[in-house]
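Asks: Okay, got some structures for you below.
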Structure I
Amino acid sequence: IFDGKDGEKRWKDLHMRVGEHNMRMISKYYTQITFDRLAELLDFPLNDMESFLCNLIVTGAITDAKIHRPSRV
């Protein structure tokens, strides 16, 4: 199911969907979390996690979220 070119796309899609679910669950339990800890929990590279989080906030998947980039929170 994950073999070949289409399989790679399926794997990336699955990884993103699981990441979205995990991000929603984390947002229910944490009121404040550092980028480093969030990337660790999601098993995402730090740079990818930041853009992923921004995308979820912009699309409205995570409500009431704010990012303070200078302090990385």
Structure II
Amino acid sequence: MLHFAASCGISAARVTKKEHQRGAIPTLLDTPGPYFLDVICPHQDHVLPMIPSGGTFNDTITEGDGRNILKT
């Protein structure tokens, strides 16, 4: 995705470690125009809000550890 962003003239960066996420946010916010931040998370981590595999928007998980599905 970084190469695609660059080909569109969009500044971009990738964060692969959780401890580097906070440091990447000021750059994102201070860059004029569009900015693409590619955040790589381990597949075991739950990133909220999340739609479970095979689920629909109505199955969106917005809190907790992802074990309880919130029906809207």
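Nothing in this text is a laboratory measurement; each read-out follows from the coordinates by a stated rule. All figures in this text were calculated on a predicted structure; none of them were measured in a lab. Cβ atoms are built from the backbone, for glycine too; each structure is taken alone.
Asks: Which structure, out of I, II, was helix-only ellipticity at 222 nm (-39500 (n - 2.57) for each DSSP H run of 4 or more, over all residues; to 500) calculated from, if the result is -6000?
Replies: II
Asks: Where does the value 9.0 come from, among I, II, when mean count of other Cβ atoms within 10 Å over residues 38-45 is the thing being computed?
Replies: Of the structures listed, the value fits II.
Asks: Let me ask you something else. With volume of the Cα convex hull per residue in Å³ as the yardstick, tell me which of I, II scores highest.
Replies: For this comparison of volume of the Cα convex hull per residue in Å³, the top structure is II.
Asks: If you don't mind, another one. Starting from the value 28: which structure in I, II was relative contact order in percent (Cα under 8 Å, 6 or more apart) calculated from? Spell out each step's value before the answer.
Replies: Working: I: 28; II: 23.
Label of the source structure: I.
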